Each structure stands twice: as structure tokens, then as C-alpha cells.
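Take a look at these structures.
Each value in this text was obtained by applying a stated rule to the coordinates, not by laboratory testing. Predicted model only: the values in this text are computed from it and were never measured. Cβ atoms are built from the backbone, for glycine too; each structure is taken alone.
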Structure 1
Amino acid sequence: MLHTKHLRPFLAVVRHGNLARASEELRRAQSAVSRSVQELEGWFGVALFERSARQWLLTDFGQALHRRTKLAFAELQQACDALCERYPGSVSRLRTAPFFSLAVHERRLELLFAFTERKHISTAAAAVGVSQPAASMALYDLEASVGVPLFDRAHAGVALNESGELLLAHVKRALAQLRLAGTEISALKGVIEGLVVVGALPFSRPYVLPVAIGRVLARHPRLQVRTLEAPLDTLVAGLRLGDVDFLVGALPVEPLENALVVEQLMREPMVVLARRDHPLAAAAALDLADLMEAAWVLPRQGTPTREALGACLAQHGLPEPQVAVESSDISLIRGLLLETDMVSAASRQLFPHELRAGILVELSVALAGTERSMGILRRTQEHSSPGAQLLIEEIRQVCRDESGEGKRGTAP
């Protein structure tokens with residue numbers, strides 16, 4: 001983990017352009033300030049400054065770190081401001097707390113994150129590799145370094161209070177900026193590496209995302225991609241905290257906060273799917289009424305698919321279809337479609353391989369007004385790593401290719 005205590009001296013040198021004035025501001029020896037810069041240069045493996053007797057100028061690598069460090073410290077300043085509003089009697093202590101310049105031991109931050117994930121000090125201590133008493137002391141010291149209560153302590157155990165949760169969110173976003181600094185410096189050296197975490201929403205998983213990942217990794221084998229499959233609210237929360245780089249898939253219908261950017265890549269209606277030798281597959285044209293006797297497999301009531309299909313049928317004066325099985329599991333739906341006379345309404349993007357192979361077909365009936373958008377949900381541009389940007393661009397290209405192909409596997 002990056003030794004974050006060296007970042008404040010780094011910023012001071014950038015601000016003043018030389019060691020002498022930076023050491024005066026920090027009230028530290030020039031040798032100590034120089035050592036902090038050298039530690040950072042050793043960590044990133046690059047020269048951050050071009051040095052002369054009179055002036056230290058940022059290199060391109062240094063500029064990348066400087067930009068990300070400023071964004072990280074801005075996050076911490078927001079946390080400090082919010083806590084000052086909550087604790088007006090502790091303003092002077094908060095404003096001078098070393099925590100808000102990340103002058104804190106990395107082990108304490110590791111314990112904080114481990115504790116918030118596992119909810120118990122004993123399991124957090126085991127995860128970090130320290131004893132439980134040492135973990136308890138480290139969290140106590142961290143709280144003391146901030147200067148306001150961060151934990152609720154009761155007989156049932158210890159938990160973050162509202163102030164602790166607020167601080168945690170800003171710290172996570174700050175450290176995410178510093179991780180991005182490392183990937184940007186690697187990119188400047190000509191190497192795309194690091195971890196890209198993608199929230200994989202429906203529509204993207206069967207085809208678009210696998211194809212895009214495969215293409216990017218073929219060109220940049222040192223890059224690593226991790227996908228997360230979870231409810232939208234969980235993934236959006238991870239996106240806000242910097243734990244997730246971006247989301248891709250079926251876009252939410254509800255408006256989102258201004259801090260998040262929505263980019264629509266594809267928009268297409270649902271289709272009615274069945275196996276290729278289904279009794280209805282040979283029909284050249286069908287009406288929706290022709291499907292009322294069929295048995296359906298559909299997601300449960302209240303899902304976007306059911307609501308869109310229900311609205312489409314209602315516009316034609318038709319009732320809800322006969323739903324024999326309610327499920328959102330793609331594997332189960334696929335199996336039922338292939339092994340029975342059931343039909344389903346879904347996006348083509350959920351069954352691309354089956355449609356290309358011809359084992360599933362689209363029935364010749366239109367579902368007007370059932371369009372769903374697929375796209376990308378991310379934070380603003382300054383939150384994207386080089387690897388994430390490359391993957392996003394490849395996803396755009398795959399979607400452009402798909403949009404130009406039109407329908408596939410349509411029943412004769």
C-alpha cells in the first residue's frame with residue numbers, strides 16, 4: 001500500500017518549487033522532505049521532479065500524481081468540512097487533524113476497511129494479520145487522530161456511526177484517486193495494467209462484455225478485469241465509493257444524481273423467443289393475440305420486462321400472458337425454451353449465441369413500446385483509469401457493431 005504520509009510533503013514541494021520553502025512550510029528538515037519525495041519515486045518507479053539547485057519541476061509522471069493527489073485531498077477536505085458542521089466545537093481540532101492529509105499509518109486504514117467489510121474486530125484483525133487487541137487499539141488511535149467519535153460502542157459490539165460512515169466514503173474515494181495515479185503513471189511508461197472493476201448489469205453479460213474484455217486483454221495482457229454481479233443499488237453504491245470503475249448493461253429507468261454520467265449505447269425492443277421447431281416458429285406473421293394460449297416463462301411482476309410486456313399487451317386490449325414459470329435466471333429460461341413449448345419476452349442481448357446458432361428464434365410478432373437501453377454508467381471523466389477507458393471504448397465498438405447487424409435468428 002502506498003505510504004500516504006509522503007503526499008503532503010510532495011504537494012508542498014510542488015507548491016513552492018523547491019525544498020527550502022517546502023521544508024519551511026512543513027517545519028521539517030529538507031532531508032526529510034527530500035526523503036518523502038524519494039519514497040514516492042521508489043514506489044512508482046519514476047522520477048516525479050526534474051531537479052536543479054534552484055527549482056524542482058514536475059515531470060509528466062509527477063503531473064499525473066499531482067492531479068490525482070489534489071483530487072484525493074479535495075475528497076478529504078469535503079469530509080473535514082462535513083464533520084466540522086456536525087461538530088462545531090471541534091472545528092479547530094478537525095482542521096489540524098493529520099488524518100485529512102492522509103498522514104496516518106496504512107495499517108490503520110487497512111483495518112478500517114477490513115472492519116467495515118466484516119463488521120467484527122476479531123475477523124478484521126485476522127484479515128489484516130494482527131491481534132484483536134492491536135486492532136482495537138489501532139481503530140481507537142485512528143478515531144483519536146480525527147478528533148471526533150467515529151464508532152458506536154455497545155455490549156453488542158462496535159459499529160461505525162454516521163460520522164464514521166461519512167468519513168469512510170470520502171476516504172475510499174480519495175484512495176481510489178491514488179490508485180488511478182499508479183495506473184496513469186504506468187500508462188505514461190507505455191504499460192496498461194492494474195485492475196478494472198466492472199459492474200455487470202443484465203444485457204451485457206452474455207456477449208457485449210465478454211467480447212470487449214477479450215479484445216482489450218489480447219492487446220494489454222497485464223490488465224486485469226473483475227466483474228461484479230449484484231442488484232443495481234449495490235453496484236451504484238460501489239460506483240460512488242470508487243470500488244467500481246463503471247457499470248454496463250441495461251440502464252436504469254429512474255433519473256440518477258448529477259455526479260454519475262449515463263451513456264446510452266444501444267436501444268432495442270424486446271422480442272418473443274422460442275425454440276426453432278416451436279409450433280409458432282413457422283408462422284410468417286403473428287398477432288399478439290396468437291400468443292395468449294402459449295405458456296410463458298418471464299421474470300416476476302414489477303420487473304422492467306414484465307411491466308413493458310404488460311403495457312404492450314394492454315395497448316392491444318389483451319390481458320397478462322399465461323405465466324407458467326417466473327424466473328430471471330438466464331440458464332433456466334434458456335433450458336425451458338429449448339426443452340418445452342414455452343415462449344419468453346427478452347432482449348436479444350440475453351441470448352446472442354442461441355440466436356446465432358439458430359437453436360432459438362424470434363417469433364414474427366412485434367412488441368411495440370418495449371425498448372430498453374443498454375449503456376454505461378460511470379462517474380465523471382476524472383475518475384476513469386486508462387484501463388477502464390480502453391474497456392469502455394471497446395464496449396462502445398462492440399455495441400456499434402451489434403447495432404449495425406440488425407436482427408439475427410428470425411423465424412422463417
Structure 2
Amino acid sequence: MRRFTNIILLITFLFGYTSCNPNSTKNQEPVVRTTSGDISGSYNDSVFAFKGIPYAKAERFMPPQDPDAWEGVLECNDFGPVARQVVPWYPDSVQNEKELFSVNVWTQGISDGKKRPVMLWLHGGGFHVGASNDPMTYGEALAKKGDVVFVSVNHRLNILGFMDLSACGEKYAQSANVGMLDIVKSLEWIQKNIENFGGNPSDVTIVGESGGGGKVGTLMCMPIAKGLFHKAIIQSGTLINTMNKEKSQLLGLAVLENLGLTPNDVEKLDTIAYLDLVKAGNDAITKMSGPREPGSQTMFGFVPSADGDVLLQQPFSPGFADISDEIPLMIGSTLNEMMPTFYGEKDLTLDQAKERLAKEYGKNTDKYIELFAKAYPDYTPQDLLSVDKVFRPYTIRTANARALESSAPLYAYFLAWKSGVDDASKGSFHGLDIP
């Protein structure tokens with residue numbers, strides 16, 4: 001519980017530069033004014049940090065609203081609660097459906113007259129897990145090295161963020177995309193407040209890896225988000241296939257049926273335990289779509305719906321540039337991505353690798369290895385088996401689609417460098433390109 005008191009290529013892509021409205025010095029607990037009230041933070045190694053700042057509030061399945069204002073100074077030294085999860089590694093004690101709506105801000109200056117570039121980091125985990133408090137994505141290092149204002153956000157996930165109940169009445173018209181509307185709300189918060197943190201509201205980059213990259217692409221198709229950001233970076237995250245409205249509505253109705261409810265009973269969902277909702281949702285997905293296959297609309301469970309209102313279309317489909325045609329985009333992936341398993345087999349021989357490849361490529365196995373060797377002369381047998389065959393093709397397809405639709409700057413990267421950690425046993429793994 002918070003206490004109230006009264007008291008780089010990437011960097012080159014982001015860089016831009018003057019006034020803020022501070023209330024602090026480095027030798028004191030820094031205090032900054034937001035539209036909802038004053039907050040205090042901390043200062044360490046030349047970086048100010050403010051964690052768990054409220055940016056919204058919302059009822060279940062409803063669009064986010066402005067947070068309640070407070071009096072005095074709200075201490076923001078700790079990360080706020082995270083969204084409800086469907087994985088066991090977040091204990092119940094850190095999850096809170098009502099209090100998850102928070103942003104974190106790291107900045108080098110709140111009183112020096114600069115207008116720094118702003119980054120909004122969108123965490124990975126598909127659209128169903130994850131949080132802004134992942135140690136891999138603390139903003140202190142990037143704020144220090146790049147002199148940017150780094151912001152991260154918690155938002156609703158899985159069934160609470162993306163269940164379409166629009167067939168149950170106008171009240172639920174936007175329910176299929178409230179998780180994305182949360183992110184839009186955080187962008188609105190940035191526009192209203194970030195100057196007080198030394199940031200430039202006219203130079204905001206949205207960036208995400210994996211599922212976070214999918215969120216970036218989704219935002220680029222949302223009219224309500226237009227003008228709230230100015231650049232975009234997608235890292236290993238183009239594997240997104242939104243539902244269409246017809247299918248998402250059917251899925252929502254199937255969840256109701258699994259819970260013994262009808263559209264007339266929809267408001268009873270407000271009192272149903274979260275885990276019961278999750279079970280009903282998983283059962284509905286399995287019944288409608290079968291096993292979750294890579295690239296399928298239900299690979300990550302509940303996802304945004306192209307409802308023609310909040311989300312106009314499938315990201316990077318024809319006409320995509322009509323929504324964000326002036327947004328520069330950087331997009332890329334890593335060599336090994338989601339397949340690090342074979343890197344544990346340090347003694348794997350070329351013959352053993354060939355034997356396994358033959359099951360997939362048959363008589364074309366030698367040709368595959370020949371072409372692979374041309375692309376990656378220093379390859380290992382592990383590389384042959386673990387090279388990414390999912391994210392890279394989607395990245396290329398997305399980049400090509402973007403190039404056809406927009407004349408805005410487009411940058412593509414491919415990270416094949418292997419970290420030396422653990423004797424380079426993980427290759428160029430999924431997430432290695434996180435800044």
C-alpha cells in the first residue's frame with residue numbers, strides 16, 4: 001500500500017531535443033506534479049525513478065477512465081500491482097484487477113530545461129501474460145545511456161483485456177479491446193504529464209518486444225491512438241493475427257454459455273471469480289478452434305479484435321498506412337528466437353543435425369545446409385536446428401507490406417550475434433535484442 005505524505009542505432013532513431021515543470025532537487029526526494037496529484041520518487045546514479053504512478057481506473061470489461069485525484073504527495077518508489085495472469089510465476093499477492101493501472105518513469109532530469117525523447121515500453125507475453133516490473137526492462141540503464149525518458153506500463157491482459165461482449169449490448173461495445181485502450185490511456189497520460197519529467201510529448205516512440213511488438217502494430221491501426229506517438233519499434237513481435245468481430249463475438253458468447261449465462265445475464269460476469277473466467281475462456285477457445293497452433297488467431301488465447309471501430313483492421317493489411325502512414329518504423333528479429341532447446345546439446349554433430357533435418361526437408365536437406373552456410377558461414381550444428389522459422393519470415397513480410405503502403409522511413413535489423421553468457425549456449429535467443 002502506498003503512503004501519502006505532505007511534503008546506439010536505437011538511440012539515434014529516438015533522439016530529439018526544453019521545458020519542464022519540476023518540484024525537486026537531486027539531494028531531496030524528487031517531487032513532480034501530475035494531472036491527478038503530486039508524486040515523489042527516488043534518485044540513483046544520475047537517474048530519477050517514479051514507479052507505480054496511477055494513470056487510469058476501470059470497471060471489468062469497461063474502457064479506462066482517468067484515475068481518482070489525490071491530495072498530498074503520493075509515494076511512487078515501488079512498482080504497482082500487475083494485471084491478473086494466467087501463469088504461476090506471478091503470485092496472487094502482486095496481482096490486482098482494480099489497481100494494476102500504473103506507469104513507471106525513468107529520466108535524467110526534471111529541472112534542466114531539456115525536452116528528451118520519450119519511449120513507451122510495451123512488455124511481452126503475447127496479450128495474456130507479463131508486466132512492467134520485469135528486471136530485463138527496468139528503464140534506468142536506457143534513461144542513463146540514451147538520455148531518454150523511459151516509460152513502462154501495466155495494462156489488462158487475457159480474458160479481462162480482450163473478451164468481446166459486444167453482442168450483449170452497447171455498454172460492452174469496446175470490451176474486445178479494453179487492454180489496448182489501457183495503453184492508449186497511458187499514451188494520453190504521457191501527453192499530459194511527460195514534460196514535467198523532462199520529456200517531449202511531441203517525440204514519443206512506442207516500442208515492444210514479442211507480444212509487446214504485436215501491441216505496437218495494433219496501436220498503429222487504432223484511430224484513437226493517432227497523434228499520441230511519433231515513431232514505432234517492433235522487436236520479434238510481428239506474429240499477430242487479430243480476430244475478426246464475428247469470431248470474437250462468438251467466443252464471448254461461448255464463454256457466457258460455459259458459465260451458464262445468457263447475454264441477458266452478462267452483468268453477472270462482474271462477480272465471477274477470475275480463475276473461473278479463465279477456465280471458461282480456455283474451454284471456449286478449445287471448443288471453437290482446437291489446439292493453439294503457431295500463427296493461429298488463438299495462439300495466445302484472447303487477443304484484440306478488428307472490430308472496425310477501436311481497431312480498424314488486421315495490422316499491416318492493405319490500407320494499413322491510412323492510419324499511421326507518417327510513422328517511421330524499425331522492425332527486426334533474432335537468429336534463434338524461440339528455439340533455444342538444441343543449444344543445450346553442445347556435442348551435437350553435423351551428421352546428427354542432418355538426420356533430424358531430413359525428417360523435415362527430406363532429399364532437400366543438403367541443399368538447405370548449403371544455403372544456410374552461405375547465409376551464416378560460421379554456423380554450428382545447433383544453428384541448423386534452432387534457427388528461427390517463425391518470427392523472421394513474419395518480420396520480412398511485415399516490412400515488405402509496410403514498404404508498399406507507406407513512404408515513411410523503414411528500418412529492418414537482424415541480430416545474429418550470440419551472447420557469451422552461459423558459454424554462448426543460448427544462441428541469439430528471443431529477447432536478446434531488448435534494449
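Among candidates 1, 2, the computation of helix-only ellipticity at 222 nm (-39500 (n - 2.57) for each DSSP H run of 4 or more, over all residues; to 500) that gave -8000 used structure 2.
Each of structures 1, 2 was scored by distance in nm of label points 7 Å out along Cα→Cβ at positions 63 and 335; the highest score is held by 1. Work out the source of 73, 55, 43 here, i.e. which of 1, 2 gives that when Cα extents along the principal axes in Å is computed. Derived from the structure labelled 2. Here Kirkwood radius over Cα pairs in Å, for residues 111-270 alone is compared for structures 1, 2. The highest value is that of 1. Comparing distance in nm of label points 7 Å out along Cα→Cβ at positions 191 and 279 across structures 1, 2, the highest figure comes from 1. Tell me which structure, out of 1, 2, gives 3.2 once distance in nm of label points 7 Å out along Cα→Cβ at positions 151 and 183 is calculated. The read-out comes from structure 1.
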